[in-house]
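Read through the structures below before going on.
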Structure P
Amino acid sequence: MINSVASIPLQIRKIIYEKLNDTSLRFTNDEIFEILKGNIDQSLTIDDMPQFFKQLHDDGLLRPIAQDFTTQWYKLFAEVEQFKCNSCNLEIHLGKLEPRVCPNLECKSPI
């Protein structure tokens with residue numbers, strides 16, 4: 001189980017890297033939430049997720065392409081790559097166009 005709400009974007013990044021790492025694919029926040037549900041605090045709902053997807057959009061990982069009520073569709077700006085941060089020792093996932101900075105909010109070290 002994820003211990004911190006701050007780590008949810010890291011988990012979403014990993015899901016995108018492992019299952020949706022194609023710039024031609026479109027995916028929804030609902031699809032990712034279904035995968036994420038088993039690993040997060042069970043009190044969180046899909047309505048708690050927009051802040052995390054906004055953060056990933058602001059970071060330059062994904063872009064919104066459509067919305068229908070609470071369902072949002074996204075596409076990646078660029079393929080996602082896997083790195084290991086030498087500072088926090090976490091496996092991280094960054095889009096090819098994102099700055100090479102650890103997305104772990106407790107770290108933020110250059111990669």
Structure Q
Amino acid sequence: MRIPAKHNVYVIELSRDVLYESKFKKANPNYLSGKPCVYVGMTGLDPDLRFDKHKAGIQANKYVQKYGLQLLPALYASCNPMPYEDARYMEVDLAIRLREAGYGVWQA
């Protein structure tokens with residue numbers, strides 16, 4: 001039996017003002033100045049709809065609600081959609097890879 005591929009990972013660009021948040025800064029000790037700050041998440045919704053919900057305060061991450069600028073589909077679109085378990089893994093893996101590349105990353 002084939003597992004349905006209906007989940008998505010997504011990456012949201014955050015304003016660099018998020019770097020003034022001590023928890024965010026502490027989570028990114030190897031942040032390279034000039035690299036983007038991002039939020040990495042997963043959803044069963046279309047990433048555009050999920051971004052809108054974050055900004056509206058619906059099941060929102062506080063950093064996305066306050067600092068979210070736009071989706072960065074170039075960083076995730078080729079992965080989507082996927083089964084739930086794959087999306088759970090990919091969310092963490094993508095966050096790790098972006099952090100290793102010097103991005104400021106929040107992933108909850």
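No lab work stands behind these numbers, since they all come straight from the coordinates. Everything numeric here is computed off the predicted structure, so don't read it as measured data.
Quick check on the output: -8000 is helix-only ellipticity at 222 nm (-39500 (n - 2.57) for each DSSP H run of 4 or more, over all residues; to 500), derived from one of P, Q. Which one produced it? Intermediate results must be reported in sequence, preceding the final value.
Values: P: -8000; Q: -10500.
Working through the options, I get structure P.
When relative contact order in percent (Cα under 8 Å, 6 or more apart) is computed for each of P, Q, which one produces 28?
Values: P: 28; Q: 46.
Computed on structure P.
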